[in-house]
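Okay, got some structures for you below.
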Structure I
C-alpha cells in the first residue's frame, strides 16, 4: 500500500509546496531557495550515513533504507522536484538568482541521472558494502561527541546491517561482475575497521553495552562475509560491465557539469595533455625523476607513525611559501590538516588514498588525507612518491589544494552554492595548484618534485582516455588497465585500482585535467581583463571564493561572460 500511494503523496506535497507561496512568489527566487532548503533537509534525513560523513549527526543511529518502497519513493521525489524546478520561468531573474537556479537544477539532474541510467541499487553491490563501512567510519574519524555516545550509535547501525544486506540481495537483479568483485574485495578488508578501530570508542561502555556492541558487530561481520560469499559464488553468472554510452555521457557533461565540451572533445583534450606531459618528462635532464624512487631519498621512515609524521610536517614550509609569494589568502578559520592511514576497506577503489575535508555541516575545521599503509618496498606509486618527495601530493590534498578550497566553500553564505560540489572544479583546482607551485618556484629544476608533478599530470591526462572510452563503450576494463600502465606510467596495482575507480564512478576521472584546463583558460582571460593590475594571488582568491561551482559559471561570475554556460546548455 505504501508503494502504491507514495507517488501520489509526493505529488500532493509538491502541489502544496509550489501553490502555497503567497504574493506572487510562485517560481520566484524566494521559492527556489525555500525549495532547495526543503530538499536538503529531506536528503539529509534519507541518507543518514552521508549526513554523518558531512558532519551532521542527527541520524547517527540509522542506515539508509534500501527497501523497494523507499527506493521508489526517493526516485519519484527527485523526478517530481526536478520537473517543478525545470518549469520555473527564470528569464527575467537577476544573474545571481539565475545562477542559483542552474546550480540547484544540476544537483537534481545528477541524482536523477544515476537513478535513470546507472541503476546502482540493482547492479552495484559496492553501494551496500560501502554503506556498512562508511556507516562506522563516519562515526570514528572525528571526535564530535563522547566515545560512548558514538559507540552506541555504532551499535545501532551494526544491528541494521544484516537487514540492509537482505535488502541488497532483493534489489540486485542484475549485478555487474566488476562491481561485485570490488565489493568482495572491500568486504574482505572490513574486519580491522570493525574489530580494531571501532573498539577504541568502546572503552566507556557498560558491560551490557559492550556485550551488545560485540554481538551486533559479529552479526554484522557475519552478514557482510556471507554477502561476499554469495557474490563470489554467483560471480561467473553475473553480467559484464555495461557502459552508459555516448549520448548519456554527453547528457551528464552538459546538464550536471555544465561543461562546454562533449565526450569526443574531452577525449581529444586528454590526448593532447597526455602527449604534452609525456614530452615534458622526456625533456627533463634526468627523465627517471618522473618515476618516484624511495632509494633516492635521504630519509626513509622507520615505520607507519614516522612516515605519517614526516609527510604531515612538510605542510608548514608550503604555507610559508604561499604567504611569502602572496599566492593566496588563508582564512583565519582554517583548521589543521592531518595525514592518516587509509582503512583497508577503501583500498580497492582508492589505491592512492583519498581526501576527507571538513563536511559542509562540520563544526570541526580539521581535515585528513588517508594514504595507503606504509611499506618502504611498496610498488604503489603514491607510497613511493610520499617517501621520496611528499609535497606535490600534499599540496594537492592539503594547502593550497582540496583542504583549503573546500574549507572556504563550506563558509559560503548562499546555501545552494555551499551545497554544490562540482568535481571538475574541485579536482581541477587541486591539480592546477601542483603545477602552479612548481612554476612559481617552490621546487628546484630537475628535482624529484618537478619530475613527480609531470608524471602526476601525465597520468591524470591518461584518466580522461580511460573514463571516456570505458563509459562510452569503446574499451574493455583490461584495455583501461593497460592504458594506465603504458600511457600513464603507473604500476599494475595502481592501474587496476584507477580503472576500478573509473568504472565505479563515471566521469570522476576526467575532472582533474579538464578542470585544470578550464582554470588555465580562465586565468589567461582574467589576466587580459586585469591588464597591468593583474595579480596571481588575487586571481586565486577570486577563483575559490565562489565555492565548488562549474567553471563555466565561475567564468560568468568573474568576467560577466555567460558564453560558456550558454554553450554548455545549448
Structure II
C-alpha cells in the first residue's frame, strides 16, 4: 500500500462519510492510475488512536494523510504520534479546515511532516508526484502553492469512479458547490475570493441516479447557500422529485432567496431545511457581517410554513454586542415562527476567520484552543454565557428531543410564558431530575406549571398531547430507520405499534384540533376526562389510534410472551395488524 487517507469522524452516523479523503483518492486515481495504491479509511473519535495507528500500519503504507477538522485535531495529532512511534520512517501529512486555519501550529507538531492547506485535490496530486520522485517532505512543503480549484468540472466523482460505494453508508454527503457569496465573520467558508463554483448538472444528475439505485436513504447537501442561485436550486429540486423521491435531503438555505415557487418545490420533496438566523437583532448581526430584515424573514418563513416544508433555525449566543436578554428575545422570535427544530450554539472564534482578527476589538474572551468557545464579553459575561447554555440545553431536550413542535404553541400559549422563560424554568426542573427521559421530564414539568396556575384540567389535556405526538414521532422515525426482519418468537406488538395510557380519549382531542379548537382551555371543556389505554399504530405513513379494552390492555402489558388463554380477546388487534405472532426457530 502506498497511501492511506484517513477520515476521522465525530461518531458513527449517517453523516460519517469520508467524502474529503475520497475526493483526494479520486483525483490521485485519475492522475496515477494503477501506478499508485490508495486506501480510504474510516476512523472515529470513540476509538483509541494507538489502535487506529495499528490498523493503518497493518496496510504497510509509505504515506498517511489525515483529514483534520476542529473536532478531531487532538485525535489526529495523537494518531500521528502513534504512527511515527510504530514506523519512524512513515510520512504523515494533514489537510482539512483545521490544518488550513492553523497551518503553522499543525506543522510545528513533531509528528507532522507537511500540511496541504485549502482545497486539496490538485495539491495532493502535486505532493505525491514529488514524493514518488524521492523528494523530502520539506521540499514538498516548500513547493505547496495553495489555491482553490478554479473549475470543479475538472474533478472526478468518487462515487461515479467507484472510489466510494453509496450503498456502504446509510447517508451521503453531496457536494454541489464551493465558496460562499457572503462574508459572515465567524465562518471559515467566507474567506477567499474564488467566488461560487458549482458542480456541473450532468454529474449531479448521474450521482443522484446512483444514490437512488443504491438505496441511499439520507443525503446531506454541502452547499452553504443552496438557494442563492434560485433558478439552479429549482432545477435541482425538480431533478430530485423525478429521480430520487424516496431519499431525504438536508439543505442549508438563506431566507432572502425564498419565493413561493421555491417553497412549493421544497415541500414537494422529502427534505429538511436549515436556516441560519443566528440573532433576531440587526445591530448585533452587523458586528459579524450579517443583516436581518425581520419583516422579510417572517414573510419568507411563512411561505415555507404554508407550503408545508420542514425547516429549522440556527441561533448563536455570545455574539459581540449581544447580551442575555437579547439572546432570549432572539429565541422567542425564532419559536414564534414554529420551526421544526432549533439548534443553539455558543459563539466560537475559529482561527482563520475574520472574527478571530476582530475579537479583541469587541472584548471577546475565548478559549485559545479547540473548541475556541467564547467565555465572555463586555455585554455577555461568563455567568450570562452559562445561563444561555442552560437555556439552550433545555430547549434541545424539551423542544427538539421532546418532539414538541405539534403542541408547543398550544401549551406555551396556555401557560402565558415566553419560550425563553419556559426553558429557563425547565432547565431548573431538568437539573433536579438527572437521568429522566425527555417525555417524563416534559409531562412532570407541564403538570407542575398548570398546578401552579390552578388549572390541572388543562395540564391533563397537555399531557395527552405530549404523549400522543411523542409516540407518533417515535413510530415515524423508527419505521424510517428499521431494517425489515421476521417477527420475534411468540406474541408481540407490531414494531410500528405502541401501547399508551391517556387521561382523555386521544381520538376526541385530535378531532377537536382538526375542527380548529386549539385553545387548551377550550379543549379541557369539550373533551371529558376519560382515562383509557390505546395502541398507536403507524399504517400507510399515518398514526392510527386503536382503543383497547381493559382485558386487552392487561395482555398487551405482558408482551412479548406466549399465546394467552384469552387469545380471542386479541382477535380485533390481529385484524388491525397491530399484533404479530412469530414462530420459534426449529433446531
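Read-outs: derived from the displayed coordinates by stated rules, not from any lab. These numbers come from a predicted model, not from an experiment. Cβ atoms are built from the backbone, for glycine too; each structure is taken alone.
So if we calculate mean count of other Cβ atoms within 10 Å over residues 54-61 for every structure here (I, II), which label has the highest result? Largest one: structure I. For distance in nm of label points 7 Å out along Cα→Cβ at positions 230 and 550, find whichever of I, II sits highest and give me its label. Evaluating distance in nm of label points 7 Å out along Cα→Cβ at positions 230 and 550 on every structure, the highest lands on II.
Identify which of structures I, II gives the largest calculated value of mean count of other Cβ atoms within 10 Å over residues 62-69.
II
Among the shown structures I, II, from which was the value 35, 32, 24 of semi-axes √(5λ) of the Cα gyration tensor in Å calculated? It traces back to I. One of I, II was used to compute relative contact order in percent (Cα under 8 Å, 6 or more apart), and the result was 8. Which label is that? Matching structure: II. Of the structures labelled I, II, one was used to calculate helix-only ellipticity at 222 nm (-39500 (n - 2.57) for each DSSP H run of 4 or more, over all residues; to 500), giving -19500. Name it. Here the read-out was taken from I.
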